[in-house]
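There are structures below to look over.
Just so it is clear, none of the values below were taken in a lab; they were calculated from the coordinates. Bear in mind that the values here come from a model prediction, so they are computed numbers and not experimental data. Cβ atoms are built from the backbone, for glycine too; each structure is taken alone.
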Structure 1
């Protein structure tokens, strides 16, 4: 089965109709579902999406999104060993200004050997060549 790792951007755009990428993300998620792609996301990304929606929409929107993500995504947790690896990677990149969520996405993509769907390429460039996915042009 194909799988893809989701960053926060496409999820936010899917659930926030005013987002610049909303229509592209709706179409993209439709493509992924039609091709039976397993949708992976690290738990910190779920927290990031929920917090973003809580701050910019109504609590009901964030809460419904949380339920939908729980039902639709394969949410990946992090054990102590993975957290220690994350700390090591971040410590080795003192010039990097990305978030721990960004680092979690990249380490998880490496672990699962799958493409990443993001709109935040700048923060991921330090990790070298990675496979990224974007919806087909409509």
Structure 2
């Protein structure tokens, strides 16, 4: 049973007000591995960008839909409208509201002692994800 019968409206409103959307996946890399092989971060980033783009293209291929859901294409259009074309953006900046809220919640719940800059949680990659091309830049 859902907490809110009109959960889609509630979730849509919450996102519009806060810009917070749950992060679906996160890749962790041990610092010692990164320090020994710094190329790994960029290689993983590139692989994830490619995987994401393939999944997006497959999801949008309406000629061969994987699921026979009656309003699927309309739902995909709505997602594009609400999330400016990318419901799962990569990188710090597009995820900053969610990451900063996470940091506050961790601090409020005494999981961490104090907040830290979001940038300190991630290692640099050689580029950024271009949501229009689906490629790392």
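Structural remarks
- Per distance in nm of label points 7 Å out along Cα→Cβ at positions 49 and 65, the highest-valued of structures 1, 2: 2
- The maximum of distance in nm of label points 7 Å out along Cα→Cβ at positions 1 and 33 over structures 1, 2, that is, the highest value, falls on 2.
- Entry that produces 10, 31, 35, 19, 5, 0 once P(r) over Cα pairs in 10 Å bins from 0, in percent is calculated, selected from 1, 2: 2
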